[in-house]
Structures are given as C-alpha cells and as structure tokens.
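Each structure below is given as structure tokens.
Any read-out appearing in this document is the output of simple, stated calculations on the displayed coordinates, not a laboratory observation. Predicted model, so just to flag it, every value in this text is computed and none were measured. Cβ atoms are built from the backbone, for glycine too; each structure is taken alone.
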Structure P
C-alpha cells in the first residue's frame, strides 16, 4: 500500500517532499513496539474471555507476562538509542502548542510502556508468585505484601485501560498531521517501501 494525497488537481504522494527521516533502526523498533503492544493487549483480552479451569487461560496469562518483559527491554533500548540520535524535525514546523502537546503525549506513552511491565512485575513479586520468562527465573523486585500487590494490580490495570485511549490518540494525531496539517510527521516513521518517491 502506498500512502498518498492530492493537492488541487495534482496528485502529490507523501514521499515527494524531501524530508528528514528517522533511521531504519528507529523505524523498525517503533513498529515492533506497536506489534508487541497489540499482542500484549490481545493476550490479556483472550485470557479474560477464557473460562477458569481451561489450561489456555493460564497460557495466555503467561504470554502476557513474557511479552511485557520483552516490551520493557525494548523500550529501555529505544530510550538509550534515542538519547544518542537527534530527532528529525517536522516539515513544515507545527505550532508551538502542538509540539508541546506531542511531547507530553510521548512522555505518557513511555510512562505507559515502562510503567505497565514494572507494575506487573511488582504485583507478581508482592503476590509471592514465581516469576519466569521462558523458563528463566527472574528476581522479585518488591517484598511480599497483600496491600502492595492489590495496589500494583489496580495501577497496572488502570494504566492498561488508559493505554487504549492514548494509543488511539497517538494514531489519530499522526493522521491529523498527515491529512490536515500536511506535514511529514507520519512519513518520517513509515518504512521506505510504503513511501512512494
């Protein structure tokens, strides 16, 4: 699929304007993160839909936990990688308030992607559960405590619900920039095979 748009009678694809792009590693990590997030949400939704006593219910919960650890590692690496490379500018430059709003939304998304796995890890630790990722034992990061386990579980679920909202807003913001503001916010992060030169 090629993303494109029209201006007047002349067709102009999103790749026609020469713009700065994110590097291939950053683009790959961005879309891999999206795939992981979808898988994490899917596993917990499937888990809730499976009747208790069915072995698949535990299997989907385990995969939810495994993928959460992968997400945490991936996001921490993304932060490290981002600290080493400047972010390409948006062309044309958006209004200052839009830049600030985008920055705040990005901070929250990182809080979400780091906070959810950490809270899940704290919950498992406080609940006294054995913590394994693909048969690799992981240490507890919090003392056993019923109160802490309840708090971490509630906070984990609350962040998860808010994630539906903010991830949707993130996607709509990209489309808003592309189709209404007509800047390169979206195209900077698209794989090259989706951008027609």
Structure Q
C-alpha cells in the first residue's frame, strides 16, 4: 500500500520529478512513474500541482535550477577572472545531466506558452547569467575588451563545455576519473583559446 506524502513534501517530489524529467524528458515520464518512485498515489501529485504534469515539470525544474545555480556560483570559489570562468565551465562538465537541446526543442514545446517562456527565462538566467556576470566584471576591470558581447561570450563558453567536453564523456554511464579529467582539460583549453580573443 502506498503512503501519502505530507503537503510539506514538495521538495522530495520536485527532486524526484526533476531527476526523472532530466533523464527521460517530458514525454518519457508520466505522473504514475513519478508517484511509483515516490511511493505515493498519482492523484496525490495533483494536490501539489493542480495543473498536472506541465505544472509539475515547471515547478520541479525550477527547484532543480535554483540548486544548480547555487552550485555553479559556488564552483568558482574565491578565484578571480579568468580562473573563476574556467572553474564554472568545468563544473558544467561535472554536472552534465542537463540536456539543454532536448529541453528546449522537445520538452518546452509540450508546455503552455506562459510556462514555456517562464522556464526558458529561468534556464537562461541560471545557465548563462553567472558567465555573463563574469565577463561584465572582467570588462569593468579592464581584463576583457569593452566591446565584448558578454551574452555571446557566455554562450560560447557553454557551447565549448557542452560540445567539446560532452563529446568526451560517455552519454549513458558514469565517466571514469580519467575521462572526466580529459574532458575538463579540453574545456579549459577551449575556453582559454576563447579568452585569448576577448582580452585586451
């Protein structure tokens, strides 16, 4: 018999839901699957998310993104530019559980327009925002060209991490320490090459 989760248990619902949505995508996860994983009845999820699966997706991904943002910012430690940027870029390799292409091209279109826009904005703020801030601070400190488009530079750093680093990690299993180290070295080299073009 399944136990009913208390109304204060949304954090556990959000964590489990986000993990499943990130692994299988919006279309690959049903409310029953989430409920079974939590040991509750599927109807209980409607208590927390009356809007159903779409609302649960948005809310659980928002909770996930909040946690991701904290870890991304913490990854830079007390280091200064450009090391802070390099640390954040390698963090994205360690946390390679975000398939941004799938989220944007397949998951978001399943949501009502207002929720699509809300989550898309959150994704951009969380994933790009800290990198944009680093480039803006570097420009103010004279460590990057004033005419640099910080949004584009941030997007390039993420593209390097996703494409160069991601290609060197096995997609379906946990990478070995050596594979992770090689991917991080490649990302650092790619970002360093990019930085050579942005500095005065």
Structure R
C-alpha cells in the first residue's frame, strides 16, 4: 500500500450477527485512500436474520444516518458489491476482517485487510506505550477496537455502538489515526482465501 495508489478509494466494512451466527446487518463506508474522509456509505439490515435476535439487536436502528435499509440478504450483498464496484473499490479494510469475510463469501473477489493485525501492536501503533498492558508479542492484552480507540483518542468512555455503520465510522478513525491505509506492507495484514482466525 504505497503512494502509487494515491487517490484510490477503499472500503471499510463491519458486520453484526444474530444468535445463530448469521449475518444480521452490514455497514460500509467508501473513503479516498490517504484522506480517509468518508465519501459514501451503505447500511443494510436483514429482517429474517434480525427476527432471530442477537446480542446487539437494539443497536440496529439508532435513528438518523444510523438507520438501515431493510432488505433480504441476497439483495443487500448484491447491492453492497455493486456499491463497491461503482466506487472502484478493490480493497476492503475491517477490524477482524477474517470474521467479516467469512460472513460475506460473495465478496471474496476483493482484497481484504485486517486492521486487528496491526492496530493493537506496539510496533505499529505509536499510541501504545510501555505503560500499556501487552503480551510478549507487543499486542495489547485487550485488543478489540474499543481498547485501541480509547488509547488513540484518550477517551476512556469510548464504547462501540454495535451498529454496523457506526462501528465502521469508528474503524475509519483507527485507520486515520495510524495512517494504516498507506505505508504498511500489503501482505502483512492481507486476509487470504480460506483463512480463519
């Protein structure tokens, strides 16, 4: 991910699942690489899968811009793929991308990058200091996006909303704080087909 791609658009994506582990909602933001200013967004919730219920079902519709478009899975994923193609996106970034990619096998043709492979590690994240609790690899002991964003923003109160679109916007903040969309070796945090964490 070098300067040769400057001006290219990337997507940042998040999913939420129901009690059965099925995709319940998906949110995506397209941003110009380097600037990381959201240019466009989509957010879909799947009524049949939502009817099963889930841990964060109350966060599906937070009103305003965080209200999903309700549609069936086939339509949601087809429209998401069309959205990515329309914006010329070839790369999808996600926090725990292997999980999201597994839920969206229809998007296997895109290159996926896992922010969780770099953001919680001291060697890549200048916000992590020697005072922060890390394991032997330098990874934060609490390495979820909430912990990482608390460090980066200095806000001990930050909590994920568990609304796929709201959480995507938080993930864009991680990328922006770390300049992760440029300057790291592609292969380090690329998620390969069939890879499972």
Parent structure of the calculated result 4.9, given that mean projected area of the Cα convex hull in nm², for residues 74-137 alone is the read-out and P, Q, R the choices: Q
Origin of the derived value 133 (volume of the Cα convex hull per residue in Å³; candidates P, Q, R): Q
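Assuming 20 is relative contact order in percent (Cα under 8 Å, 6 or more apart) as calculated from a single structure, say which of P, Q, R it is.
Working: P: 30; Q: 20; R: 26.
Going through each structure in turn, the value belongs to Q.
Thinking only about FRET efficiency 1/(1 + (r/R0)^6) of positions 50 and 82 (r between Cβ atoms, R0 = 41 Å, to 0.05), which of P, Q, R has the largest value? Show your work: numbers first, answer last.
Values: P: 0.65; Q: 0.30; R: 0.95.
Biggest value here belongs to R.
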